[in-house]
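Following are the structures in question.
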Structure I
Amino acid sequence: MAEVARHLTEIEPDQPAHWTDRAWAERRHLGIPVAQQTLLIARLRFPQEGIIYYNLACYEAVQGRLDDAKASLARAIELESSFKALALEDDDLKAIW
């Protein structure tokens, strides 16, 4: 899936979902640092997409970068308030509960 998602970001780079799908697959196949790099690129391309900030918050929290995770989560919630409830259920974000 990581390879397919990477290909989709190349042929349809203006679709934010392709970038988040790619990061999800990379996290499972290649690890969080690789997935995080994909999301950092996506954040530059789509600064108003809350899901990108939310996923970055998850990756940052899992890596112990709690201040960064809090800032990313705050931005995600600012963009889309529904992320607040989701964050309270997300095991990746336990460290900042």
Structure II
Amino acid sequence: MVSLTALIVPILVSAVLVFILSALIWMVAPHHKTEWKGLKNEDAVRAALGKPEAGLYMVPFAGSEQARKDPAFLKKLQEGPRALITIGRTTNSMSMGR
């Protein structure tokens, strides 16, 4: 019978190799490349948004549970469009930041 201490090195080596291979496959595989799309009228959308402060925004928005039950809100939700918008701080680069 083989002791657990004799198997520690092969277990750790295989875990590191699986981690490295899965990270490489995730980065190289093109399965997420088409998830993000640009808007055809990007300049018009940017002009319409103006300069809001950094934060997470939702369109349409309901601030309370009662507002979520409002027929006007439900109609907006059904008609669309629906959007989750992330506005970041203005910097010179596109990094993940803090």
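Just so it is clear, none of the values below were taken in a lab; they were calculated from the coordinates. Just so it is clear, the model here is predicted, and its values are computed rather than measured. Cβ atoms are built from the backbone, for glycine too; each structure is taken alone.
Of the structures I, II, report the one carrying the highest value of mean count of other Cβ atoms within 10 Å over residues 1-8.
Largest one: structure I.
Out of I, II, which structure matches 8.4 when mean count of other Cβ atoms within 10 Å over residues 25-32 is calculated?
Values: I: 16.0; II: 8.4.
Computed on structure II.
Can you say which of I, II returns 25 when relative contact order in percent (Cα under 8 Å, 6 or more apart) is computed?
On the way: I: 19; II: 25.
Label of the originating structure: II.
From I, II, which structure was distance in nm of label points 7 Å out along Cα→Cβ at positions 17 and 49 = 4.6 calculated on?
Derived from II, not from the others.
One of I, II was used to compute mean projected area of the Cα convex hull in nm², and the answer was 13.4. Which one was it?
Structure II accounts for this read-out.
-15000 is what came out when helix-only ellipticity at 222 nm (-39500 (n - 2.57) for each DSSP H run of 4 or more, over all residues; to 500) was calculated for one structure; which of I, II is it?
Computing helix-only ellipticity at 222 nm (-39500 (n - 2.57) for each DSSP H run of 4 or more, over all residues; to 500) on every structure in I, II gives -15000 only for II.
1.8 is what came out when distance in nm of label points 7 Å out along Cα→Cβ at positions 57 and 73 was calculated for one structure; which of I, II is it?
II
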